[in-house]
Structure P
Amino acid sequence: MPAGELSTTAIVQDALANGKEVFVPYIHNLELSSQPKTSVMDMLLLESMDEFRSLEPDKWGIPSLSQASVLNKRNCFGGKGVSPRPEDSTQGPYGLDLIVMPGMAFDEGFRRLGHGKGYYDHFLTRYSKGPESTTTAPKLPLLVALALKEQVLAPTEKIPVADHDWLVDVLMVGDDRCLVRQR
């Protein structure tokens with residue numbers, strides 16, 4: 001099995017070529033007076049395929065925006081930069097239609113085993129509540145996972161999950177299987 005995760009470059013290229021907005025994850029440290037420094041994920045707008053090609057690997061090897069570029073980037077809540085900046089949130093339409101969920105393993109119950117940091121699960125929990133300055137939460141995006149057939153457990157095996165773990169909606173497997181969960 002190849003190392004790392006499946007490449008999403010062709011998906012990004014197709015989306016941008018068809019006028020879609022593409023948001024990419026950005027991991028950063030968040031310091032709040034009420035809790036110790038913690039690492040969180042935000043989703044920021046990618047401007048072009050050239051910008052996508054210029055992303056630099058972060059400490060985990062994931063192509064990422066530079067810290068200097070994120071301050072004025074539009075986030076998926078309609079504001080600018082990273083959270084928490086409720087003063088920048090919009091009252092207008094915002095949100096994501098689809099999120100490609102990474103994972104090391106998946107099961108037929110739509111559970112995923114991530115890399116253990118909980119970035120996507122914590123982001124989705126925060127996202128489902130909407131920005132602090134609004135009373136309405138966005139509609140939940142379609143959660144899609146791409147997997148090699150070797151990453152999918154046998155039907156009798158299950159990935160252990162906790163209450164805060166999010167299930168994927170669609171599991172697309174490299175052997176031409178596509179499993180779809182009913183919400």
Structure Q
Amino acid sequence: MAHTSFTESQQQTLLSIAREAIQQHLKTGKTFIIDPKGFDEALQVIRAPFVTLTINRQLRGCIGTLIALQPLVHDVAHYAQAAAFHDPRFPPVTLAELPQLDIHLSILNPAEPLLFTDEMDLLRQLRPQVDGLIFEAQGHKATFLPSVWESLPTARDFLRHLKQKAGFSADYWSPSVKIQRYTVESIG
């Protein structure tokens with residue numbers, strides 16, 4: 001289920017929208033409103049984005065959605081502001097930090113369920129550096145973007161930390177565990 005890649009110009013537009021949304025909120029305290037109709041059709045598609053903010057390669061905020069409901073340009077602006085000001089792990093981004101802020105967008109391709117017989121079978125199917133995963137069990141859900149492989153390079157560590165993010169112990173397993181995998185288009 002591959003999607004066509006965005007052009008360089010479209011990528012720059014998306015990154016500019018994210019930065020402008022953060023900048024406007026810093027200056028006015030208001031939510032950035034965007035009219036998707038003024039943009040290329042490719043940027044009006046319904047695709048789920050995650051916006052990751054870093055300063056000097058250190059995470060500064062990351063928020064997005066697994067379910068696409070709005071045009072991409074709208075959601076990029078929305079989640080850029082959410083990552084900058086509402087990620088509970090960090091204080092809000094300040095005006096002084098804005099020039100140092102690196103913005104990375106992960107545009108998700110549709111997730112597909114993985115079929116596996118047990119945890120070892122699942123681990124064998126994972127594609128390091130490629131797969132994003134959605135872990136679901138007992139009403140809890142968590143995801144790791146493919147970029148998390150950079151800090152957790154083995155399938156075993158990746159899955160163990162994802163289980164912990166979902167609120168379980170690293171060695172938790174149940175036959176009712178559901179896993180979906182997705183890929184992303186990375187911008188920035």
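State the single structure among P, Q that was used to calculate relative contact order in percent (Cα under 8 Å, 6 or more apart), giving 22.
Q
helix-only ellipticity at 222 nm (-39500 (n - 2.57) for each DSSP H run of 4 or more, over all residues; to 500) was computed and gave -4000; which structure, P, Q, did it come from?
Traced to structure P.
Taking mean count of other Cβ atoms within 10 Å over residues 58-65 for each of P, Q, which is largest? Mind showing how you got there, number by number?
Working: P: 14.8; Q: 19.0.
When mean count of other Cβ atoms within 10 Å over residues 58-65 is calculated for P, Q, structure Q comes out on top.
For distance in nm of label points 7 Å out along Cα→Cβ at positions 42 and 66, which of the structures P, Q scores highest?
Values: P: 1.8; Q: 2.8.
Structure Q comes out on top.
If you rank structures P, Q by volume of the Cα convex hull per residue in Å³, which sits at the top with the largest value?
Values: P: 144; Q: 123.
Between P, Q, the highest calculated value is found for P.
Every number in this text was worked out from the coordinates using simple rules, so none of it is lab data. Bear in mind that the values here come from a model prediction, so they are computed numbers and not experimental data. Cβ atoms are built from the backbone, for glycine too; each structure is taken alone.
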